[in-house]
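Heads up, there are several structures right after this.
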Structure 1
C-alpha cells in the first residue's frame, strides 16, 4: 500500500496491525496526513496481499493525549470475543501507550492510557508498542512494551494484568535490553503480538543500530515465566533491502507490526521507511 490522495493518508500509510477474521484479513494501519497527524485506516483482503481500503479512518484524534499528533502504530490481538488494539497516543508533546477495544474491528471504545509516560519502575520517558500475549499465563495476562531507561532509551519492558486494563510491572529493569555492536544497539521494540509455542513465548521484535538502520529480530521467553529470556537472535531475520524501504519519511526502516498464520505460511506485515505497507512471507514449520 502507498499514500494516496490529499486527505488523511496523503503523507504515509505504514506500521499495520493485522488479524484474520474468518476467511478475511483485516488491517488497521497508521495513516498520516500532510500536517503529520496520524489516524488509523482500515483495509480488508481475501488473500492477505491485495487490500481494499475504507474511504475513512476508523479512529481519529479525539482526546487530549491524541491531540494534533494522533494515533500511531496499532497492534491487534483477539482475546476471547474481543479485539484489543494497543497504539501510541501522541499529542506533539508526549507519546503514551493506549488501548481500545472492539467486537467488530470498526467500532472502537477507548480504554485510555494504560502505561503513562514518565512513570513506571524504570521508565523516565515515553511508552509505546504494547504487544499482548493472547492467553493467560499463571492466571495473568502479559504484555511487552517499549520505554526509556535513564540514559538508555528504547528498550523492552514487560507488565501483567488481571483485566487487560490495569497493568503492573514485575521488574525494575527492561526485560530485553539493547546490545552494543548488534543490529539492536539503539532500539529494542516489540513487534506483533507474540505467539505461544511448545518451546516458549516467541516474539518478533524491531531493532535499530547506532545509525538508526532498522532490522527484525526474535526472542523466546519462558512460557511459564514471561520475564525470563531463553534465547535471542544473534543476527536479524529481516532487513532493509528494497528502495522503498530505504527512502521515505524515515530512511532505512522495516518495522514489523502484524504477523498472521495462513495455512502453511506466516505473513509479516510491516512499514517501509514510514511511508509504505509491505508484506513478507515465511514458511510455517
Structure 2
C-alpha cells in the first residue's frame, strides 16, 4: 500500500453547507492522525441561482466561515490549514462571483459544475432527471460548461472534474474527444484539476477523474490537486492510497498546493518545491 503521509487534503466541507457533519476540529485531528501535511476547507459558496440550505451556506455565513478557518489555523499551527471555497459555475451567475470573493483572503478557489441547464444532475433528489435523456448529449453539455469554468478566470482548481459520472450513467459512444477538447481549454487557462476520492464512495465506485481523463491531463502537463471531499471527519484522506497509486501510474510526480492563491508543487519524493 502506498504511503500517504505528508500529502494534503484540499477538499473538506463543514456543517455550514447543510449536508456535512462534525466539528472542524475533528477534521483537523483526523488529518493529524493520518500524518497529512496540510488540509484545506473548501465549503460550498452560497448559491446564487436558488436558495437551498441543504446545499450551501447562506451569504451571511461566509464571513463567519472564513473566521472559523482562521481560528482553526491558529489552533493547529503544526498543520497547514488552508482557506478554500468551492464555487458552483453557472453561466448566468458567473459575472457576480468575482466581487463577492474579493474581500476574503482565500488560499485557493475551486470551481465545480453541479448543474446542467438548471438541473442538479448529482443531487439524489433529482436523479429521475436522467430518465429519457440523451446521455452523450448530457456529457457533452457538462464538459462544455467545465471548459467555460476554466476560462472564466475565477478559479485555481476544477473540482471532481468528471462528476457527471456519479450515478453511473455513461454514454455508449466514445467520450475521449469530449475530454480532450475540454482539457485543451483547461491547459490554456492554466488551472489545476482535482483528483477526488469521493467517487469511490458513490454509485460509480471510481475516483474523479477516470484514469483516461487523468492521462489526458498528464499529456497536457495539467497540474493536479488532491481531495477527499470529506463531509464527515472519518472521510478525511479517505482512500488516498488508491489516489496516489493512480497518480503514480499515470506519471505524476507531485501534487499542487496553494498559499494566497500562489501555486507550488509538493513532490512525492523530495517534498515542497516552487
Structure 3
C-alpha cells in the first residue's frame, strides 16, 4: 500500500519552498552527509550564477543511490541572506527528527536540481523511515557483495574501514556486469594486490587496466556509463597466501561457466 508524504507531513504554504534534488557533482551528496552532516550545509549555500533558491525555504533531498528513484531527506533550510556568490542558510526545526531517516520515492530526472515544491509534493511516496540516521552501507559479508558502480565508488572514495579491511586482505574472482549492454566480464585479483586495490582501479578509470574495456569506454562518457550500468559481484575469495595459479584456475572456471572472457561476452 502506497503512503504519500502529504499523509504524514502536511506542508501548507508550499509556494514558499523550493525542493533541492541534490545529485552527484564531483561528490555524491549522500557521501557528504555520511562524512560530515555539517558539510551538507554547503550544498544549500552554493548559489552559482543564478538565484536558484529564490524562495524562503529549501526542502532538501539527496539522491539515495543504493536504490533507484530514492531520495533521503536532508532538512528544511531557511534562506537568511542572498550574497553575490552564496546564500546564508539556517536549518529549521521542520521535520528535524526525519533528517537522514526519511526516504522518499520520486522519478525526478530533470537537469535542474532545484524546482518548485508544489509540483512534486503530492507525488512524493514514503519508502521508509529508518531507525537511525543513515551512516553508509555496512560490509555485508563476502558472499553477499553485489554493488553498483555508484556504491563501490562511494565505498572506495570514503575508504570505508569495514569494506577496506575485508577486501584488501583477500585475493579472488569477481564479476562485472553491464546491465545496459547485457554483457559480463570475469576478472581476478592475485599477487600482492587484494580485491580492494583491484576494484579501486575500476573506480579511478572505469576499465581497471583492461584493454578491451578501455577501448569500449573510450567511445562513451565512461564515468556516466559506469555509474549508470556497471555492477560488481564477488564470486569467491581466498586468503593472500593462496598460490596465484589457483586464483587463475578459478578465474578460468568462472569464465567457462558464465561464458565471459576478455572484456564482455553477451549473455545471449
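Coordinate-derived values only; no laboratory data. The model shown is predicted, which means the values in this text are computed figures rather than measured ones. Cβ atoms are built from the backbone, for glycine too; each structure is taken alone.
With helix-only ellipticity at 222 nm (-39500 (n - 2.57) for each DSSP H run of 4 or more, over all residues; to 500) derived from the coordinates and found to be -7500, which of 1, 2, 3 does the value describe? Source structure: 3. Taking mean count of other Cβ atoms within 10 Å over residues 107-114 as the measure, the highest value among 1, 2, 3 is held by 2. 1, 2, 3: which one has Cα extents along the principal axes in Å, as calculated, at 66, 41, 38? It was calculated from structure 3.
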